[in-house]
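Structures incoming, each one as structure tokens.
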Structure P
Amino acid sequence: MFGVAFLSKTFYRFQRLTRTLWIRSSLIALLALVSAVVSPVLAPLVPNGFAENLGSEPVVRILQILASSMLAVTTFSLSVMVSARQSASSQATPRAHQLLLEDHITQTVLATFLGAFVYALVALILVSIHLYSDKTLVVVLAFTLIVIGLVVMAILRWIEHLSDLGSVITTTGWIEEAAADALKMHIDWPCLGGRPLSPGQVEIPARAEKVVARQTGYVRHLDVGALNACAAGSQAQVFVLAGPGKFVTAGEPVVWFTGTLDQDALWDAFSVGKVRDFDQDPRFAVIVLSEIAQRALSSGINDPGTAIDIIGRLTRLLIPFRSESAPRDIEKVRFPQVWIKPVTADALLHDAFAPIARAGATTVEVQISLQKALARLSESDDAEMAQAARRESARALEFAMAALALDEDRARVKGIAVLPKKTKSSA
């Protein structure tokens, strides 16, 4: 599913560009220019009688109606999108606004409305300056009917989409999809194709030189292929300290390397921004899902059902995860000269369940669901995941024992909990 091109910075920039509203709007608005260029070419194909009976007045009236209505519809749709963002921020989490802004259905609908407005406006100007002949106006009318067809389909999609836009269920579904994609990337490409820089197992050579961050922010994307290309053809090694999701400050070391490498090229492999991104950062998506559960458990909302739903979603996401720190055959490493700190099961489970255990400490239904989820994860074939689940289960149990009021509830939770296995040395 994920190839080298998908991990590249060029693809990342292209992907970010396609998620912007103005790109899609511009494509539809370009129909006005296309019609201006193509209409004279297609005009000879129009029958003479039809062109003479049409005239410019009907075309102008249709374009005027389209322009005025699309301006109103676009303004209304933008207000709906803002309301949906506010609803998602207040009911789910403010971090969900990134996915709402990138919702392809909303963007396509808004782009269709805005593009249709620009098309009608440009076409009106061209008709008003008498650029078109009678036959050319027929072709312009045909393009206008195509635009109207696109608008009608967009309105139908928009009506259906508005029924659940901004709701907690829809928002959590989008975040779950983003988390699943990020986790799938790390499952298919452990350490993003590099080798695991595990503490205590790999030591950075004393002769290594450092590359420092040149701006402050979150690492949003890392082009591991570019890092490996810098070291290709030599014995150089690249050790990445700041993977996706890491907050770096200007002057902080982000890479250590051996050999003689271009430091500018190494730094250029990093994309740093003001906020975290979902694409390569599974921990961020997991944290955002956990935030929804925390908010649902707050005294102002008091919605344990949503928290239980989030626990189920997190369990579904984390079951396939496998440790990135496990040794791999060198033939299976895509970028053998790059070492990256692995995403650990400990970190994922702590991000996912520790805040829920704390926020839902007094709610027995949440604690039972949490312990059942961790019990399932403790049966994972991955030893790191299984042991991490046991540790989180013990931590959640401590919260429950301290906060639950009834002995019966404490006994129910304790009966489900799975504790860390004792090693021979501690037995």
Structure Q
Amino acid sequence: MYTKARRLLAAAVIAAAGAFAVGCGGDDGGGGASDKTIGVMVSSPLSGDSAETGRDMLHGAELAAEYINEQGGIADGPMKGAKLKVTGGDDAMSTKGALAVASKFVQDQNQWILTGFLDTGMTLAAAQVAKRQNLAVISSFACGVQLEEFENVAIQCPKLAGIGAVASHFAAEKLGAKSAAIITHTEPFVPDYLKGIQDEAKKVGMKITTIQRYKLGSTTDFSALVQNMKATNPDVVISLAYQADAGRILSTMRRSGFNVPFVDALAEGWEKAFFGAAGSALTKGDGAYCQYLGDKFPEPGSLIDKMNKRFQEKYGKAMPTSAAYVFDSVLSGAQAIAGGAESRDQVSKHWDAVSGEGITGKLGYGEGNRVSGASLTMAKITGTRVTDIERAALYEVEGEEARPASESE
């Protein structure tokens, strides 16, 4: 299925190599291992609709590097004591951009870890470039099953079907929904989410009335799609839209008098882009509920609580989901290096050295070099500010299964 696409990606590398944009400075010293500085490159959208999320991802990596360096750098192995330095690359939320970032990574011997990514297709593009030199890629926020084919790629987020299952379970068990309409873009990873949504809907006896699809980046008027959903009379709408589109969809729903609960299934985490696009619609209708990977309301004194406060101090906001997952990606990369890597081509040989507590749950990679499980918060939006949220439920995701956290204890 991907053979032709991969040939095209490989051919596109040469054309894309010049498009790389640096976000926060690289290390131009010679030979990263010799001077005990290890580069971490973050591929994220620093322009366009998803720029806020992209900046958050970069800041998450910067905060992780700062935290690791404060602890003395790489904890063990041949590179013990080495410090991390983060560089950002604008992938512009496109395959071409991801190829450009990956091409820069391949050429810069100071860079040992390539992480970030919001979209599975972009991670696949980068993985093709990195694979030829066995370079380590940690996919922070792109989770498609196709990534499990690559030994040099670790996946920091749980299976998309498990994330999707949370939305259906929450809609049925917490909101009492007997039916749901789904609205989604058509990116390649969407079927994985839909599988989880639909499989869990069957388990809990919730009918899917319609699936409305749109092309990412080319649809700004959602009126027809909203009317199509409204005509099926669902109890809830489950959304697989990125932040800005999700806000536009909710606004369109409320303007049309379509007031059923709006339930996020993407787990991107709603920040300024969503709140700005939704506007006054946030206080109308029967509520909007967002998924945040990790525990959005952590125990005082926990690692995530401490990093939340530091993120707030440095960047003026609580740590969002996207930043938390890149934070854990950098933590995991540092542990892989401490597991025995003495050169950058050996990092991916030490995925089994990753363990311990992270921001989003326990660290460690299982089958397919994917995290074994993760926490996921369902939060209710209570006002028009980003901080106007309250916990609605906490779930644990393992594989394609999702269950309330109380049942996991």
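Nothing in this text is a laboratory measurement; each read-out follows from the coordinates by a stated rule. From a predicted model like this one, the values you see are computed outputs, not experimental measurements. Cβ atoms are built from the backbone, for glycine too; each structure is taken alone.
What the table shows:
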item: Computed -11500 for helix-only ellipticity at 222 nm (-39500 (n - 2.57) for each DSSP H run of 4 or more, over all residues; to 500) - originating structure among P, Q; result: Q
item: Structure (P, Q) behind the derived value 22.9 of mean count of other Cβ atoms within 10 Å over residues 188-195; result: P
item: Mean count of other Cβ atoms within 10 Å over residues 76-83 derived as 17.0 - corresponding label from P, Q; result: Q
item: When percent of Cα pairs over 24 Å apart, for residues 140-235 alone is computed for each of P, Q, the largest belongs to; result: P
item: Highest-scoring label, criterion being Kirkwood radius over Cα pairs in Å, for residues 260-315 alone, among P, Q; result: P
item: Structure (P, Q) behind the derived value 52, 32, 16 of semi-axes √(5λ) of the Cα gyration tensor in Å; result: P
